[in-house]
Structure 1
């Protein structure tokens, strides 16, 4: 049986729009739960939002 890779949840920095992979916060039988990194690795901003919310974000 082939293994299907799990796609991590992605987060967008509201300051520089850099995309980040979420950090695994919990492992469950159905997969992993993710949370946003503490800060952006490019600019240091601490506000990162889920990628699915990005098109609706208004600064």
Structure 2
């Protein structure tokens, strides 16, 4: 009977650890996506380099 209780406690702790790791991975993925989005938005909103857009390329 003690073995069953020990196994249940071990399984519960293992499930809690797995859940904690999954939450940590999800948080880190969200942080990385947010950082990427911020970087892309800074690039998209910045002014074009000098000289770009002065001529129209009709061959393109």
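Out of 1, 2, which structure matches 13.1, 46 when Rg and Dmax of the Cα atoms in Å is calculated? Please list the in-between numbers first.
Details: 1: 13.1, 46; 2: 26.3, 84.
It was calculated from structure 1.
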Here helix-only ellipticity at 222 nm (-39500 (n - 2.57) for each DSSP H run of 4 or more, over all residues; to 500) was calculated and came to 0; which of the structures 1, 2 was it taken from?
1
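Work out FRET efficiency 1/(1 + (r/R0)^6) of positions 10 and 50 (r between Cβ atoms, R0 = 25 Å, to 0.05) for each of structures 1, 2, then name the structure with the largest result. Mind dumping the intermediate values first?
Details: 1: 1.00; 2: 0.00.
When FRET efficiency 1/(1 + (r/R0)^6) of positions 10 and 50 (r between Cβ atoms, R0 = 25 Å, to 0.05) is calculated for 1, 2, structure 1 comes out on top.
Read-outs throughout are calculated quantities, based only on the coordinates presented, and are distinct from any laboratory measurement. Fair warning: this is a prediction, and the values are worked out from it, not measured in the lab. Cβ atoms are built from the backbone, for glycine too; each structure is taken alone.
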